[in-house]
Structure I
Amino acid sequence: MSKRKVKYHKIIKEWNEASKIEVWQGIRDNFVYGFLAAMLIVATTLRNDLIVLTSFIMYYYFVGRIINRPKYVTDLGKLVVFPIPSALGAFTGYKLGYILLTVIHNVQK
């Protein structure tokens, strides 16, 4: 059996053994973490000090939450629960940030 197939089976086994609530909380937190990281870029682009400050506070709150939780020791955590939701959150923040920026610029005109 190839290493790739073995790892896939290991991830499925870890999914079946994991607490579903804990996995979904990790997915939620990682999505929000990625989302806030991407929104920081939009906030600084807007050059509105209140929005920038609020964005930094929210982002660093979640950085503390991410750093201070137990580390992922399983392949499920390292290869699925952290990177995928974080990337999806960042992409969503990027897309919504652009929409927000467009709306604000149109309102100012």
Structure II
Amino acid sequence: MFDGGLFIVLLGVGILFLIPKFGLPLRLISVFVFFALGTVLIAGQDVGFTTTTSVVGGSSSTESFYLIGDGDSNTFNDNGTWVGWIFMAIGALTSFSFLAGYIGGRY
């Protein structure tokens, strides 16, 4: 399972650097972030948060909240797959925009 907090932080950084105010070189970071998140989701990883609660008697219980996925490792994660392909498409479009900016186009 991929950590939900890291996923949200990376998604926020990727979206933040898409803003034209930050300039063209930081858009390259956004390309890497979207390709990385897309690769993680296409690989079938679940995204979620895990909370471990300790009881006074010495036992502990673990609860999981899934943002993307179902927690079943026997089935392939269809929800994560299509979200992963969307992230890959955003990464590809951002990379084309990055290359066009260095060549001289305004996209």
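Could you figure out which one of I, II the value 44 for relative contact order in percent (Cα under 8 Å, 6 or more apart) was computed from? Among I, II, the structure yielding 44 for relative contact order in percent (Cα under 8 Å, 6 or more apart) is I. The value 4.2 for distance in nm of label points 7 Å out along Cα→Cβ at positions 17 and 57 was derived from one model only; which of I, II is it? Label of the source structure: I. Each of I, II could give helix-only ellipticity at 222 nm (-39500 (n - 2.57) for each DSSP H run of 4 or more, over all residues; to 500), but the derived value -17500 comes from II.
Work out the source of 14.6 here, i.e. which of I, II gives that when mean count of other Cβ atoms within 10 Å over residues 65-72 is computed. List each step's numbers first, then the result.
On the way: I: 10.2; II: 14.6.
This figure was derived from II.
Bear in mind these aren't lab numbers, they're just calculated from the coordinates by the rules spelled out. Since the structure is predicted, the reported quantities are computational estimates derived from the model, not experimental observations. Cβ atoms are built from the backbone, for glycine too; each structure is taken alone.
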